[in-house]
Structure P
Amino acid sequence: MPRLIFVFLCLFSVPVYAGTYEGYRKITLSGAGEERINLQGKSAVVTLSDFSGYALILNGGHVVFTGTAQSDKPALEDGGKRAILRIKNAEAITGHDAVIDAGGGHGLDALIVGNDDGRLPVVTLERVKLIGGWNNWPYEEGEYHGDALQDYMGVKSFTITDSVIVANNTGFFADPQHPVERITLKNVRFEYGVKSSGYALYLKNTNAKSTYVPEIVLENVSVRERHECIFGRECPAEMYSVHPPKQHPKGAVRRGDEVCWPELPEIKGCVRVVGDN
């Protein structure tokens, strides 16, 4: 795993951030334990150093994370043990040059962000690779829903660039549980891991009561098709990789290798279906 992480990070020209975060608290997370850190309104840079535990970062100003983490632990009922890294109640969240791999964790999320204190953070992710945990399919009672990236309580916006999101269950669960104003994805690849029981890109549930759709901008975004479906048939991307899928109201429409949402004008752009993993 460390070698794979190194290769991924070297794919990009890494900018120098020295001096950018002067005055920020510096935190390094390593080992396999549980970390619960209350920043009490302060800003911080969190460096993941082959971290393999659970981390909950609370009540921050600007929270920045970078580095590597990998865990095969299961998601647990405690809210601080649902993800490798959870950032809750921050003013802003930035992740750069990071790999967080929850692919071996049953129901485990790689990254959870979101607030329940009335503030809505701006979330910016650049050159990250997030790998979500796996689930049984159909779900068994008491199981948690493994995502690569989830907005759990609400954010103002997501901007994700030059990144890879890998689903073993769900990849980016963007469907807002609280209103999200804008989602921008640029140069983002959505892939599947060893397992593939869910949607790699979950933008909106058009079967839900809420008709709200945030402004979504898709630029050079690709998605792969699932390895298998529940009935063992083919798994076309417009039905099984993206949400809202073809079979839902205002769902995806595929033309050639592009999947678009012509009945949802809030979604600007399409995703490109690419070959096997």
Structure Q
Amino acid sequence: MIDTAYTQSQYRPPEIDHAYGSQIHLLDDPLAWSLLTRACSPEAGQPEFGRLISMLYSRLAGVVVSAELPRARVDVPTRMASTHREAVYRGLAIDRRAKAVTVAIARAGTVPSQLLFDLLNEVLDPEQVRQDHLFMSRQTDDKGAVTGAVWHDAKIGRDIEGRYVMFPDPMGATGSSMISAVDHYKRSLEGTPAKIIAMHLMITPEYVRNLQKAHPDVTVYALRLDRALSSDKALAAKPGEVWDEESGLTDTDYIVPGAGGVGELLNNAWV
């Protein structure tokens, strides 16, 4: 007989209250904030920085998989089944039939995507899991401000019908790279995804505004909202309530407080 304790799940991660809408999930996670604070400090370099990013994305990936992927009833004997016929787990688990794609946006998204890919292969049928690769960079004007994203190359499977398409990219600054990537998946690939999910270490109010304007259907998870350049009034209010006075970007579109060169630090390549 099934234990009624495991017939349903109401799992939702704890979140920071905000007024950005139901598609935005700002996680209330003191452990993640602590690790991210260390990663963003000037003293953090390789190999410590790489370890911290791996820990942060392992944590974020677990939250997203638990919250977003469908569940199914399973009946799985344990190793005690040889001596006790009751030794069968009968309850919910992540539905192994779910189809997923994780998208590695070079350079900063390569490590996070591989971590997510490995996790998805553990909980889903590996035949239903794919990792795509996008090679793109920010395009800037003569003053250094971001004007868009430039595509260099892509290694992408064609089918996204019914798939959970996930973009684990650390920094959500202006949203230009994410908007360009989602544009490509919607316009150039075959099928309609079950859901598109962006997974970030930190985002800005500008990112949220731009992404919601371009793709209001995209679900966003972030460990931190960076808006240190906002007015005192905005900082004293719930995020999103005084949105017009919120800012987390410099004139050259770097995040503040931010981390400063996540892609460069992950690869020890300052170009």
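Odds and ends about this structure:
- Structure (P, Q) behind the derived value 0.75 of FRET efficiency 1/(1 + (r/R0)^6) of positions 46 and 214 (r between Cβ atoms, R0 = 41 Å, to 0.05): Q
- Origin of the derived value 19 (relative contact order in percent (Cα under 8 Å, 6 or more apart); candidates P, Q): Q
- Computed 3.3 for distance in nm of label points 7 Å out along Cα→Cβ at positions 38 and 78 - originating structure among P, Q: Q
- Set P, Q, criterion distance in nm of label points 7 Å out along Cα→Cβ at positions 86 and 126: the highest-scoring structure is Q.
- Here distance in nm of label points 7 Å out along Cα→Cβ at positions 206 and 238 is compared for structures P, Q. The highest value is that of Q.
- Source structure of the calculated read-out (helix-only ellipticity at 222 nm (-39500 (n - 2.57) for each DSSP H run of 4 or more, over all residues; to 500), -9000) within P, Q: Q.
Every number in this text was worked out from the coordinates using simple rules, so none of it is lab data. If you're wondering where the values come from, they're calculated on a predicted model, not measured in any experiment. Cβ atoms are built from the backbone, for glycine too; each structure is taken alone.
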